[in-house]
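Below you'll find the structures, each written out as structure tokens.
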Structure 1
Amino acid sequence: MSEEMHTTGPWFKHREGFSTVYVEARIGGGLIQEVAACGPTNQGSEQQEANARLIATAPELLEACKLGLKGLEAAAFDPLSQQRNAHAYAAGVLRSAITKATGQPA
């Protein structure tokens, strides 16, 4: 895979006022970059916070997908594995998620 194009993590969230939870990343020199803003939802502040938590975890989730894909690809080609089809299917799901997240084939 090529170099990451997204702002590197860690990302963090914080609420500003009543209506918005921001997801931000600290970049060079201590500057803060806004990654996303989660506005009010019909389900209230708990859902808003959950959305921000999920977005803030995106860099770690992407890395976990990449690591999992490597392991599943190895297992899918193991001739002794009883679960080769399941491993191949799971690898395909991860590959699709990585492609969607990065815009590049995994």
Structure 2
Amino acid sequence: MQPFTARTIEIISAIPQGQVMTYGQIAAAAGSPRAARQVVRILHSMSVKYGLPWHRVVNGKGEIALQEEAAVQEQTWNLEAEGVEVLPGGRIDLNRYQYRPENG
């Protein structure tokens, strides 16, 4: 496993319940600020294998980025079950819910 992939899995695994991180924020924390799409790929291919809390990852605007309606609904339900308010259009208030680990 590549170091960026391992670090990305570690970061996503550490997102606390009731909080979210953005793809770009995770990429930067994993050492490659321009690799947000790689974070998407890692989530898509490794969420089940590593039990990642994929629902806690949103785009840079605080929006649910999934396209399939069933997946959007599942992410919305998972976030709301953790106390995250999902606004119309699948938006999350990053000022309120964004996780900012102390080490970056």
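The numbers here are math on the coordinates, done by the rules we state, and not lab data. As the structure is a computational prediction, the values presented were derived from the model and not from experiment. Cβ atoms are built from the backbone, for glycine too; each structure is taken alone.
Matching task: 17.4 is the computed value of mean count of other Cβ atoms within 10 Å over residues 19-26. Pick the structure from 1, 2. Walk me through the numbers on the way to the answer.
On the way: 1: 17.4; 2: 21.4.
Clearly, the read-out refers to 1.
Match the computed value 17.8 of mean count of other Cβ atoms within 10 Å over residues 51-58 to one of the structures 1, 2, and report its label.
Of the options listed, only 1 reproduces it.
Given a computed value of -14000 for helix-only ellipticity at 222 nm (-39500 (n - 2.57) for each DSSP H run of 4 or more, over all residues; to 500), which structure among 1, 2 does it belong to?
Details: 1: -16000; 2: -14000.
Of the structures listed, the value fits 2.
Compare relative contact order in percent (Cα under 8 Å, 6 or more apart) across structures 1, 2 and report the one with the greatest value. Before the final figure, lay out the partial values.
Numbers: 1: 20; 2: 29.
If we compare relative contact order in percent (Cα under 8 Å, 6 or more apart) over 1, 2, the biggest value is for 2.
For FRET efficiency 1/(1 + (r/R0)^6) of positions 43 and 83 (r between Cβ atoms, R0 = 35 Å, to 0.05), find whichever of 1, 2 sits highest and give me its label. Don't skip to the end; give the middle numbers.
Working: 1: 0.40; 2: 0.95.
Once FRET efficiency 1/(1 + (r/R0)^6) of positions 43 and 83 (r between Cβ atoms, R0 = 35 Å, to 0.05) is worked out for each structure, 2 has the highest.
Please compute volume of the Cα convex hull per residue in Å³ for structures 1, 2 and give me the label with the greatest value.
Working: 1: 119; 2: 95.
By volume of the Cα convex hull per residue in Å³, the leading structure of 1, 2 is 1.
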